[in-house]
Structure P
Amino acid sequence: MSEIITLAGGCFWCVEAVFVEMIGVEKAVSGYMGGQIDNPTYEQICTGQTGHAEVIQISYDPAQTSLEQILAVFFTVHDPTTLNRQGNDVGTQYRSAIFYHNEEQKEIAAKVMQEVTAEKLWPNPLVTELTPVSTFYPAEGYHQDYYAQNPYQPYCMVVISPKVKKFRQKFADLQKSAS
């Protein structure tokens, strides 16, 4: 039985590109969550006025991977210490957030956040929000699998490729086999 977790770690293209390569992840869908309007568009999200975050809704098999492993990757491949930004992507839509789907996820996420802080994985304090899930709006079709379809686009080469490389190096044991 699959489980779902929804994560915001800056640009959804970056987060999706990493998690589609992770063992146990059945799918990662780019979308929007946490805002005040229904059915937002990418253009509306980009204004930073809707309150939505760019998110990835991850469906995973808990027999193959754990939420702890997913969150370990999440806290490694994005900077959870910069409020409302990832690199040059600035605005509330790029915030770091975990949208939990049940109390167990909330407890696990809080525990992992305490561990990340204790291990001093990042030099500054975490600003990641721990928030109950709300309505998920899938992003427009051209955002899905963006990195896989546009690997030589400059943003992909400069911003996303280093995150994917970091995942592959640090979490080689969690990477799906190349087919």
Structure Q
Amino acid sequence: MNVYITSGTYEFLKNKKNEHPNEKILLMQNLDSAVLLHETTGKTLFSAPRKYEVVDGKGSLQDHGYVVMNNIPVSEEGQPVFEHQFKNRAGLIENESGFVALRILRPLNSETYVILTIWEKQADFTNWKKSASFQKAHDHGAKAAATNSSQKLFTGDAYVTQYTLVQDSEK
């Protein structure tokens, strides 16, 4: 399964989504930008997308809710270790109130992985960040990173982007 992400104006992306009603396409926006995400086993519908392979996933993508993308630049030599850590995670997030979906996305045309989560609402994400399972997951990640400190896993600082999903638009 692959995920393709493209940016553009809200109106352009809305029209692009509406042109392909049978595809799994999510339209999302925040104060600064609008983004389309296309999850498919086929080819992309976008001309120049960011391309990802789904390494792991839980839940189904839906067209409403709150999206959080943790963007993490990972060195080429660190990729196997990084993916191993995520594949062997505790899996506590799936039990959190308001959790909808998770995708671990391996970059195909960059070095930045995306850990994408979808929540019913922003408050659910905020509550998870305050939870014991969040602390446990981050403690596990820090411990694994320290264990592999001889190998340079990260090539830059991680950053988070957050969006609101736009429900089915009028056609």
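See the values below:
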| item | result |
| --- | --- |
| Structure from which 1.00 was derived, FRET efficiency 1/(1 + (r/R0)^6) of positions 38 and 110 (r between Cβ atoms, R0 = 35 Å, to 0.05), options P, Q | Q |
| Test item: distance in nm of label points 7 Å out along Cα→Cβ at positions 30 and 54 calculated as 2.3, pick one of P, Q | Q |
| Volume of the Cα convex hull per residue in Å³, for residues 94-133 alone - highest-scoring structure of P, Q | Q |
| Identity of the structure behind -0.60, -1.57 (criterion: log10 I(q)/I(0) by the Debye sum over Cα atoms at q = 0.13, 0.20 Å⁻¹, calculated), options P, Q | P |
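All of the numbers you see were taken from the coordinates with simple rules; none came from a lab. Given the structure is predicted, the values throughout are model-derived calculations rather than measurements. Cβ atoms are built from the backbone, for glycine too; each structure is taken alone.
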